Structure I
Amino acid sequence: MYHQAPENARKTGWPHRRAGGGLVHCRVLSDRPEDLMPWPPKPSAGPDPSEGALAPGRPLGVYVHVPFCSARCPYCDFAIDVRRQIPHERYAEAVIRELEAKASWFQAADAGPLVSLYFGGGTPALWAPEAIARVVKAVARAFGLSDQAVQALEVTIEANPGEIDASGLAALRRAGANRVSFGIQAFDGELLNALGRTHSVAQAREVVGLARRAGFARVACDLMFGVPHQTPALWAESLTQMVALGPDHVSCYALTVEPFTPFGHREKRGELRRPDDDQVADLFEQAQEALAGAGYRHYEVSSYARPGAEAVHNTLYWTQGAYLGLGCAAASFRPLAAGGGFRFINPRATETYLRAAASMNGRVAPAKGEWRPPEALEEEAVWLALRTAQGLDRRLHALRFGSDPLESPARAQVAAGLVSAGWLTVTDLVVAPTARGLMFADELATRLWG
């Protein structure tokens, strides 16, 4: 089973070092959209999220949550569904019905282009390729994409080493996926066992080559650090072997232990031995050095890419692009022209979602939803942008929110101090973290905007 979504994976609140000692915890390092919300939506009881004109020009992504997994890993608290018989056709029908009911919410004469379709989970590669192909075609039809536009679309699917072979990857490629993301996590058998992973080191080593031969132009892989019994030497070996495989994109996620998982119960009993906060910070720096030395650009806190291979879909989350989430537990963001926007999340349980899609003709009511006023989205924009090497575009920020982010003299003074500390770069165009500043992403946002 694979727990990614969108590069995605593992819910990770990694502790960033604070200058002069102590720690400040990143609110979340997962790329999953609901985790990137600084304040998760409240139970839905507010305005209809379909109301209001869509913000013009925002690029759009579609996220399809596929919850099915062969097993649950001991650290996982995601919306997954472990079952012997996957309802392939029934789930495809539900997703397509929801798409047909909600696509118009994200369409307007001045709407931005659809740039990404992401199948996350769960383990989407367990879903029948025929079902995936149906959804790809339905998305193209709903948004009026030409064949050329479909070819240009980033279509990502998550898969597990050991759960898919060459023929399966070829089938996913024929279904329309052109980017595959593998949850490798480690290159040590004992660590894989500790994480509840079902694949072997040998299977991890061969999967990138299998994807290349199946015709995938883009291959992404995940690693985890801060896991039980992990040492700097084991982490160095994982990084070395990852570089040798040559994926286009690498995500390095720190483990967060969630309270109601097997790991959470073991930690409560004092039975889970894992690196402490300072050791985790050292592992983060180790990844920065190893991957930068191999030609990967550290473009977001957890993300490294070859030039031009940055994740289009994840970038939507960090830049407040629009995204429509389909399937159980899928999150959506609908920014409005008047400022502000709606965040909403589908029901978490598979059967609840399937019944809702069938009974409501696809118009699945959010399990949670919230209207975010412009001032709240402005704060989110700062937090999200400071996760990225690109940082905060000052002109775009002023256009969206009415003022330069450093217009306040007090805020400008704080920024100057962060520049002196070597954490921040400030020009007329951007406010961006330095390479070292990425380690303090939430601390930067707290000092600048908190």
Structure II
Amino acid sequence: MVQIRKLISVYWPIAVAMVFSLVYLLYLLQPIDLTSSDLGRHIMNGRLLWQNPSLLTTNFYSYTYTDYSFVNHHWLTGVLFNAVHWLGWFSLLIWLKAITMLATLWLVLFLTKRRFGWLPTILALSLNFWMITERLEVRPEIFSYLFFFIFLWGLQDFDNEKKWPLFILPLTQLLWVNLHVYFFLGPLLFLIFAAQRLWLARNLPDRQLIYKKYLLLGASLAVATLLNPFFLQGALYPLQIFQNYGYELAENKSPFFMHTLTVNQNIINFFLLLPLFIVSFFANLKRQTVVTIFLSLLAVGLGIMALRNLTFAALLLIYVIGFNIHHLRYKIIKTIDQRIVLLIVCLFLPVIIFFTYKSTANLDAVKPTLQNNNSAAAEFVRDNNLTGTVFNNYDIGGYLIFYHYPSLKTFVDNRPEAYPAKFFQNEYIPMQLENSKWRAAVDKYGFDIIYWRHQEGTPWGRNFFRQR
């Protein structure tokens, strides 16, 4: 009996983490909707890049602004997605996303557990699990989640005299700068670690050696960041991406704003968790390090800034909440009995499993492929030999690119930075709100086809759809 209890005490956290992972996998295996995704465009980027290198630097796909200057900062994602799609259609892409996200989750759990133990880790996972499921699409950002925590792992080990980060982190940065625009977070995290380490080493006799070691890694990361098709312009692109952003996206809005427009359980969870996290942060203020302060500010900042960041924020919060719980555990009540954590987890798991069942009760909800009839519109256009000039809405642009380029070019697609801001403000939006603007656009472009996603959620899009 004693042996069984010992085994349970050792392995129950792993079992709980496995259950959470299985539930998360069910969410990750949901089918793809190309009509609202930019995945189709990413695949076509990879397919056409070698014959058409101009898609790296121009709009390329639309007939309205074909040659408009544009930095295709995630070009390597397109190459990868196209290769995976070629090997295993959309099913393999979904599995790539699922494996990447599960690897990220387990890396976060590993990093939290090795610093703060299993009890704070499992409790932090329970509190943040729902928010992790906010972003489930196949997107370039999945690599940013993984690479950020590889950086966190590597910089922790580098701080402890391990050598592998000196080689792996620059290689990771080389991939990251060509895969997703959040690549700047890697060097930024390095600077935070370097500042903390160099300050602590300022009076050590071997400080010169420590300085040289960090200088070498920093220089390697700087060089890796410059190794992109745009060199310095690509390295600085995160500072410029919103300078020409004429179209407002729901995913870029703050949860505080989106809460006034829609009901999203993950936004509510974030609102509930935020004050608890702030209290735990200040309760441990004296124990916070430069790194944990930065990670805490990053998690809260990302979450408050945009709805699209909730998954990233939740992954960060697992780590920093684990830190806070670990130190509160000894500061306030000295110890937390495993049975208390088990009780809390047992309260969370049935709720999570219930809502997962509700979300995936229809077998089509867990199917690693395209949604049913997702290609029907494209097949209709092809079967009826529809040709000419297209007017389409913003969301469905990637769908048109995937199924119809080059026979049909888009009026617009879901890349605000690939079009001048005035195009959205003076043309695209007004022509959906005012009939006079619409008639002027018909005269200007001579539209033959209206290609529309009927779930259009913008006020101008709904207005246009009703009037047609």
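Any idea which of I, II comes out highest on FRET efficiency 1/(1 + (r/R0)^6) of positions 144 and 248 (r between Cβ atoms, R0 = 25 Å, to 0.05)?
II
Tell me which structure, out of I, II, gives 138 once volume of the Cα convex hull per residue in Å³ is calculated.
I
Taking mean count of other Cβ atoms within 10 Å over residues 112-119 as the quantity of interest, name the structure among I, II where it is greatest.
With respect to mean count of other Cβ atoms within 10 Å over residues 112-119, the highest-scoring structure among I, II is I.
Say we calculate distance in nm of label points 7 Å out along Cα→Cβ at positions 104 and 376 for every structure; which of I, II gives the highest result?
II
Determine which structure produced the value 2.2 for distance in nm of label points 7 Å out along Cα→Cβ at positions 72 and 408, calculated from the coordinates; the candidates are I, II.
II
Once relative contact order in percent (Cα under 8 Å, 6 or more apart) is calculated for all of I, II, which comes out largest?
II
Quick check for you: by FRET efficiency 1/(1 + (r/R0)^6) of positions 256 and 384 (r between Cβ atoms, R0 = 35 Å, to 0.05), which of I, II is greatest?
I
To which of I, II does the computed value -11000 (helix-only ellipticity at 222 nm (-39500 (n - 2.57) for each DSSP H run of 4 or more, over all residues; to 500)) belong?
I
Laboratory data are not the source of any read-out in this text; all were calculated from the coordinates shown. Computed from a predicted structure; not experimentally measured. Cβ atoms are built from the backbone, for glycine too; each structure is taken alone.
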